[in-house]
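What follows draws every value from the coordinates through simple rules; no lab data is involved. Keep in mind it's a predicted model, so treat the numbers as computed, not measured. Cβ atoms are built from the backbone, for glycine too; each structure is taken alone.
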Structure P
Amino acid sequence: MRLIFPSLVSLWSVSSLGAVDLVLGHFEYQIDYTVPVAGSMNDGWRSSISYDPDGSFADDEGVVRMPLENVRLLAAPSTRLVSSGPLPAFGIGANEPLWIFSQNNIPGQLFLGWRAIYPQGIFQAKIGGNYSPSPLGAIEASLLAVAGSGPERGGDFFMWTSSGFGRLEFHYNTSDGITSADVLSPIPSGSHSHYNWGFTHPGTYEVRFRNEAKFNPGQPFANQVTESEAILSFVVPHEGVLTGTGQWRLGAGASGAPSASVYDPAGEVDYAVDQVVLITDGREFAMRPAEAASVGQVGLAGVGEIEFPGEGPVSLSLRSHSGPGNVVMSQEGEETRFEFGSDGIYRVRLQAEQGGLVGAPFTLTFLVDLDADYSYADWADSFERTHGLAAGTLSDHTADEDRDGVSNGLEFLLFWHGLDPAVSDCGRLPKPRYVDGRAEIEFLRDLRKDDFATSSLELAAAYSAKLQAPWRPWRRLFAEGAADGFYEDGAERGNETSVVMRRKLVVPEASANFGFFRFEQRSRN
C-alpha cells in the first residue's frame, strides 16, 4: 500500500524558482558572449549553469540557462574518496579524503562540464601569454579567489584532466596558492569539455573566475580586452557522524528555537539532532558541552538561540528510549555518558533543565556495533529485537508490519522522521504545505540509504492534482523535473549540509485547488 498525502491548496500563479541545489545529472558551467549593440563591451558576457532537457548538448537548441547565483552544486557522498597513500599533487596525506566530481559520467553524481558559446572570429587567440589575430579565436578563464567555509577549514580546490596513462593536467590548484598558472586556456567557441573538480574539506566553496578575451582587428571594440567575473558555488557535505565522543549545545527551545545541537569539534560544525548519528566506542558514548564557535551549521539557521537564559548548571533527564537493549545515562561534572545493553539502533529522548526552566525534549540517534551505512537487514534486525518480533518478520521491505499504510521499506528510507516499522505512526510522515505560490513537502533524505545509483532501495514520489491517474512522476534530475513541473530541490536551514540532507519536493504549478503527493519505494534489484 502506498501512503497518499492530500494537500488542499488554492490556485496560484507561477513564482520565481529561487535557489536550486543540484546533486546529480549532466549540467554545464556555460559562458556566452554576444557583441552588444550598445553600451560597454563587457555587457556581452553571460555565465550560467545550463542543462539540455534531452541530455545531449548537441547544439544550443532547447538549452536552459540558470543564473549562477541561483544554483548550488552539491557533492554526492559517493564522490568522497580516501587516499591510500600521500597525494603530493593535492597536498594531502595517506587516509585523507578528497571529493571529486569526475570528468566521466558516473551514475548518482553531478556530471559538470564547461561550455562556451560565442561567434567564431570575433576574438583573437592567445598563445604563450600573447594575443594574435585569429579566424577562430578563444577565451580564457583565470582563477581569482576561492572563499567559503571549506577554505576556512583549510580546504583546497582543484580542476584537472586525467589521461588513460595516469597523467594529471591541472588547470586550477590552490594547494600552492593562486597564481597566473591557474588558468584554463584556450576555450574555443562551441567547446564542450568535462574536467575533474576536487575539494579536500567539507563546506562551501565560492569559486571566482575571470573570463577574458581580446577582439580581433576589424571587429567592434577592435584590439580591446573584454572581461567578466563569475562565481560558482559548490557544497561538500559533512559525514554527519561522530564516534565515541561529541559535544552539544542545550537550550530551552523557546519560541520554536532548537533545544539542542550536536557539535563536531574536528569538523567545526553544528548539526541539527535529526541530521547526525552517534556511533558508540564499544557500547559507550560521551557528550560534553560545546565551547568553541562553529564554522558551519547543518539543519540550523544558527546556534546563538540554543541557550538557557540563566547562568546556573544544566541538568539532563532521560525521558525514554527505543532500541534492542537497555540504556543507562550517567553524569559526572560536565560529562554525560550513555551505555547501551546490546548492539543495534537506538533513539534516546532527552530533556534539559536549568533552575526550574525545562527545555523542549529532543532525540539523539545512536548506533551500537553498526556503521552509519548499515543495511536494510541490519535495520530490520534491530527493530525486530526492539519489539520482540520473530527473526525475519521485517525482512520483506514491501510488507507493512504495523499496517499504518507505510511499507517497511519506506519506514527505512524515511528513518529520520522517527518512523518505527512496528508502531502505527504514519502521522510522523512529512506534511505538504503551500508556500510562495508553490506546493512543497520537506523531507530528510539519507544518501547512505539511497545513493541515487547502487543502493538496493530508492525513495521516489509522485504527484496528482485530483487524486487520480495519471500521477506525475517526480524526477531527481532537476532538468527532467523542471520539464514536467515536479522536481526535488534542497531545503537546508543552515549554511552547510550533511549526508542526511534536508530536501523538498516542489510543484511550481497546479491546475486545481487540490494537490496530492505520494512517496514510493522502488527496488533496484
Structure Q
Amino acid sequence: MVNPLIGPLGWGIFLGFFIIFVFLGFYGARWRRGDLSQLHEWALAGRRLGTFLVWFLVGADLYTAYTFIAVPSGVFASGALYFFAVPYVATTFAVAAVTMPVLWRWSRLRNYVTAADFVQERFNSRLLAGFVAATGIVAGFPYIALQIIGMQAVLTVMLLGIVKNVKLVSDIALTIAFIILAAFTYTSGLRGATLTAVFKDALVFLGVIAILVAAPIAIPGAFSTAFKAATLAASTTKGLLVSGVDFLKPPFYLAYTTLWVGSALALYLYPHAVNGALSSESDKKLALSTALLPIYGIALALLAMYGILIYGDTTAMKILSLFPPAARGSLVIPMLAVTTLPEWLAALALLGVFVGGLVPAAIMAMAQANLLVRNIIKPLNPRITPQGETRAAKWASVIFKFLALGFVFIVPATYAIWLQLLGGIIITQTLPSVFLGLVTDRLDKYSLMVGWAVGLGLGIYLFVTPHIPAAMSPLYPIAGHLVYIAVIALAVNLLIVLVGTGIAMAIRRGASVSVSK
C-alpha cells in the first residue's frame, strides 16, 4: 500500500474550504432576493446577472471537472489530436457572440426560459419543441455523469493509501456531496450556482497557475524533459500517443478539424450553456462577458499541455503505474497537483476540480428541469400555474442529479465516456431548429423534424457500428480519413431541411397560384 498523498493538513483545508462552498450555495437564496416561486427567478436568477457574474457563471458552466480531466487525459493517452480543444473554445465563443445575444433578446421579449420555447413559437410547433427539449435532456445526462467521474478522480488520489476500499468510500462521499448540492440548488436555484461559480473559478485558476510555476522546480527540465519522455514512451508502447507528440500526424488532420468545428457548433446548443446566457441582465453585458470567455481558453491550453508534462514527473508516473492503463489518464491533473505542489496548495487545487464538477452539475440539472417542465409537461398540462412549474422544476432537478449519480455507480466509466461522445453527436442535430431559427422562420417545420430524426438516427448508427478505429468512437472513416460523426450527421440533417423546405415552399407557391386562378 502506498503512502497517503494527502495528509491531515490537506484534508483539513479541503474540508474547510468545501464548507465555505456549501455556505455560498445556501446563501444564494438571500442574495439579490427575488420571488423564487417564479421559474425565471429560480432558474435564471431573475435575468439580473451583470457582465462579470455571467462570465464567472458561464465559465464555471462550460469549464467543468470533466474538462480538467478529459483534455489532459486525451493528450496523455492519444497525443496531439486532443489539442483540438484549444481552437475549439476560441471558435465556440465566436458562435456564442453571434447567436446568444439574439436569443437573449427574443427570450426577454417573449419570456422564454429555454431554447425550445423559442423553437415552439418560431415554428409554431409544440412537437418540434418537444423533440428539441428531449434531445437536450438526454444529452445532458452523460454530461452530468462525467462531472462525477472527474470528482471520483480527485477522491481516488486523496484516498489512496488511506483506505482499502477507495471506491466504496468515494461513492459515499459523492452521495453526501450530491445531497448537499441538491439541497442548496432546490432552495437557491441559479443564484447559489452563481456564487459557487465565482469560488470554483478562483480555485481553478489558482491550481492551473500554481502547477505552471511549480513544475520547473519539481520536474528538472519541465516541458523539455516531458516531451522527450513522452516521445520515448510513444516509441516503446503500442497504441500510446498515436496522433503525435511534438506535432499532429497527417492521418489525423481531418479528425482534428472536424472535432474542432463540430464541437464548436455543439457547445451552445447544450441547455446549460443557454441557461447561463439567458441569465444575463442585458444583451450588451452578455456580449461583453462572452468576449471575455476566451481567457478561460488560456487555462485550457495549459491543462492540455499538462497531459504531456506528467511524463516528465517520475514520481507521478510511478504512482500512475499502479492503476490500469485505461484509468491513468483521468488522474493526470490530480496527480500532478499532489506531486508538484505543497500539501496545502494541492488541497486547494484538488478542491477546485472537485467543486468544478458540482457547480456545472447543478446548472445542467436545472437546465434539464426547465426543458422538462416548459416544453414537455406544460404542453401536456396547459393549466399548470407558474408556481407549479417552479415546484416541478425544482424536484426534477433533484431527480436528474441522482439519476446521473446512479448512472455512474452502475455503468463503468469507459461506457459513460462513450455516451458523452454520443451526447455531442445528438445535441448537434438541434442546430437547424435553434441557430438557423434565429436567422429565419421560413424553414419548414416538418423538414426540421425529419432532418432531426434522420441526423439523430444516422449519428447513433455510425457511432455504434463496428469500424476503424473501433465501435463506440466519435470518429468514422471516410475515404481513408477519420471524420467526427456529428459533422456527418449534421450535414445530412441540413441537406434534408434545406431540400424539404424548398419543396414545401414550391408546393405552397403552386397552391397559391392555383387559388388565384
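Assign the value -1500, calculated as helix-only ellipticity at 222 nm (-39500 (n - 2.57) for each DSSP H run of 4 or more, over all residues; to 500), to the correct structure from P, Q. Corresponding structure: P. With respect to FRET efficiency 1/(1 + (r/R0)^6) of positions 185 and 377 (r between Cβ atoms, R0 = 35 Å, to 0.05), the largest value across structures P, Q is given by Q. Quick check: 15 is what I get for relative contact order in percent (Cα under 8 Å, 6 or more apart), calculated from one of P, Q. Which structure matches? Clearly, the read-out refers to P.
Work out which structure the value 23.1, 89 belongs to, where Rg and Dmax of the Cα atoms in Å was derived from one of P, Q. The value was obtained from structure Q. Once FRET efficiency 1/(1 + (r/R0)^6) of positions 233 and 289 (r between Cβ atoms, R0 = 41 Å, to 0.05) is calculated for all of P, Q, which comes out largest? The structure with the largest value is P.
Which structure, out of P, Q, was distance in nm of label points 7 Å out along Cα→Cβ at positions 393 and 473 calculated from, if the result is 4.2? This value belongs to structure Q.
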